[in-house]
Structure P
Amino acid sequence: YAGVGAALVSAYDNGVDLERLSEFVFNGELDSKLIHVESEHSAISALYGAYATGVRGFTATSSQGLAYMHEILPIMSGARFPAVMAVANRALSGPLNIWNDHSDAVSERDQGWIQLYCESNQEAFDRYL
């Protein structure tokens, strides 16, 4: 899993990615503590807290959720924490858009995070693992 060795998965469940990851944790396939938070901002803040105390963590988001995390992203990168976050690229809302594009990740490109992109579903799955 993307957070192999991650002791904490910080999740705001609004998508299939974290739903499946939750199943892995509950089924014992992923040895992590799963915390459900009230928003994407809280998810990235909990991840920051985990890394600040030496605990490895993971979260995932896309679109408006990534935009909601914006305030904390440069703080995470500035602290040099080796955080892992999966972003399923999706259009930013205007007023509603569920199509795939890179407007969410590209809008955060200058926040100090390394971004890796995949060519296929298989490559994305392998990176997620």
Structure Q
Amino acid sequence: MNTGAHTIETAACKVITDRLLSINGSFIGLSINPMFLASLQQSCPMGGNGLSRVALDMGSPLVFDTSIFKNILNGSAVLEIDQSLLNVPTIYRMMQQFVTGKRFQTVFMRAMARMSEIEVKTGLNGEIRRNCSRVN
């Protein structure tokens, strides 16, 4: 589960703008904790500097720990993609296990080791994504 890497990352405000917008009081994206939303809107005000950065793990932004999963479970994920993990039952259960024990570090290390074995595609076989979360 690579969302665990978000425990020590930041995002530019322009990346989360849609998450902060509402239409007739309804938010466009997934549900968000109202107190957390107010905090995010203060950190990334509309019309503000889109290059300003916000920590993805508000609980302990400089520590590699399970705080990001607590944030997600509480509706306080900065990125909508992280918040969407609640909709996947197996991942939801895994996050609950992560916040109650030390299993996260072991699982994360194994995932990173598996990713390191992925062969890089180059030339006509590869692609540089314009948006890292989507295939061109």
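What follows is calculated from the coordinates using simple rules that are stated; it is not laboratory data. Quick caveat: nothing in here was measured; it's all calculated off a predicted structure. Cβ atoms are built from the backbone, for glycine too; each structure is taken alone.
If helix-only ellipticity at 222 nm (-39500 (n - 2.57) for each DSSP H run of 4 or more, over all residues; to 500) is calculated from each of P, Q, which structure is the one that comes out at -9500? Display every interim value, and only then the final one.
Working: P: -9500; Q: -11500.
That value comes from structure P.
Matching task: 23 is the computed value of percent of Cα pairs over 24 Å apart. Pick the structure from P, Q.
Working: P: 23; Q: 37.
That value comes from structure P.
Given structures P, Q, which gives the highest value for FRET efficiency 1/(1 + (r/R0)^6) of positions 73 and 121 (r between Cβ atoms, R0 = 25 Å, to 0.05)? Write out the running numbers ahead of the final one.
On the way: P: 0.45; Q: 0.10.
Checked P, Q; max of FRET efficiency 1/(1 + (r/R0)^6) of positions 73 and 121 (r between Cβ atoms, R0 = 25 Å, to 0.05) sits with P.
Give the label, chosen from P, Q, of the structure having the highest value of distance in nm of label points 7 Å out along Cα→Cβ at positions 41 and 81. Intermediate results must be reported in sequence, preceding the final value.
Working: P: 1.7; Q: 2.6.
Evaluating distance in nm of label points 7 Å out along Cα→Cβ at positions 41 and 81 on every structure, the highest lands on Q.
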